[in-house]
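Peer 1: Each structure below appears as structure tokens.
Values quoted throughout were computed directly from the atomic coordinates according to the rules given, and no laboratory measurement underlies them. Keep in mind it's a predicted model, so treat the numbers as computed, not measured. Cβ atoms are built from the backbone, for glycine too; each structure is taken alone.
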Structure P
Amino acid sequence: MASKLFHTREEGFTLAEILVTIAIMAAILPALLKVFSDTNATIGQTDHKITALYLLKSKMAELEAIGYPEVGQDSDVFGGSSIFEWQSVVTDVESDEILGLRKIELTVSWEHIGKIQSISMFTYMASREIQQQN
């Protein structure tokens, strides 16, 4: 006897099948929502890191363009309402080979999800006016 491909009478889901489906969805849905939430937070953090890196490189180029810096600290906020702050620390470096050597440390920091994040870099600069030993 051939099997029927189509049922002639209407069939529905039983209450047990519906309850099992709801239970499975209740177990899976929160995990999926957590994954999407974590992904969104990671994307935001990555965007902030990329922005901070560009600001860091830009500020370092600005400090290098000014020339031989004074020893000390300085800090400010990028723009009026920016979440990004910068801090520079210039120190003398004792060197037998290079006279007037200074280290410039630059840090950009910001707050993301209640935690302070930062990225830093440093470079060295010597005065062009000081005659170097050979």
Structure Q
Amino acid sequence: MSDAGETVRQFVASFEKRDADLLGTFFDDAIVFSNHGAPEVRGKENVVQVWKRVFETFAQVRFETIHQAVNGAIVLAEQIHHLALPGRESAAIPNMATYEVRNGRIVLWHDYSDGQSARAALNATKPLAASQS
């Protein structure tokens, strides 16, 4: 993982594997993660635990990058987070993310989603047909 942009691309692609320990391989030990409106989480192990809970909650977690801009160690990414609760269709949640990458590891990660809109989108999803669940 040589440059910041490629590190973030690989990180985002790894979400489909639903493996929080794999995500942790991209984190610096002192990572700071914030999800707009939620308390800041500090440290690799704590951030990994957050994502373990997310993967336990959602049947699908997939991040799609629409645009990505890189300036040295800073990566800005316009994303769609595709999330599905068990037995439900996927909801598309718009997100803007900022990453700082040092020595091939993410040291800072800020996600900016509107939590109220995300909850509304998840609540509006329909149940999957019996053959899909």
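Peer 1: For distance in nm of label points 7 Å out along Cα→Cβ at positions 46 and 118, the calculated result is 2.6, so let me know which of P, Q that is.
Peer 2: Going label by label, the one that fits is P.
Peer 1: While we're on this one: Quick check: 3.0 is what I get for distance in nm of label points 7 Å out along Cα→Cβ at positions 78 and 102, calculated from one of P, Q. Which structure matches?
Peer 2: Q
Peer 1: Taking relative contact order in percent (Cα under 8 Å, 6 or more apart) as the quantity of interest, name the structure among P, Q where it is greatest.
Peer 2: Q
Peer 1: To which of P, Q does the computed value 17.2, 57 (Rg and Dmax of the Cα atoms in Å, for residues 30-85 alone) belong?
Peer 2: For Rg and Dmax of the Cα atoms in Å, for residues 30-85 alone, the value 17.2, 57 is produced by structure P.
Peer 1: Using Rg/Rh (Cα atoms, Kirkwood Rh), for residues 54-93 alone for the comparison, can you identify which of P, Q gives the largest number?
Peer 2: When Rg/Rh (Cα atoms, Kirkwood Rh), for residues 54-93 alone is calculated for P, Q, structure Q comes out on top.
Peer 1: Looking at structures P, Q, which one was helix-only ellipticity at 222 nm (-39500 (n - 2.57) for each DSSP H run of 4 or more, over all residues; to 500) calculated from, given that it came out as -8000?
Peer 2: Matching structure: Q.
Peer 1: Which of P, Q yields 13, 43, 33, 10, 1 for P(r) over Cα pairs in 10 Å bins from 0, in percent, as computed?
Peer 2: Working through the options, I get structure Q.
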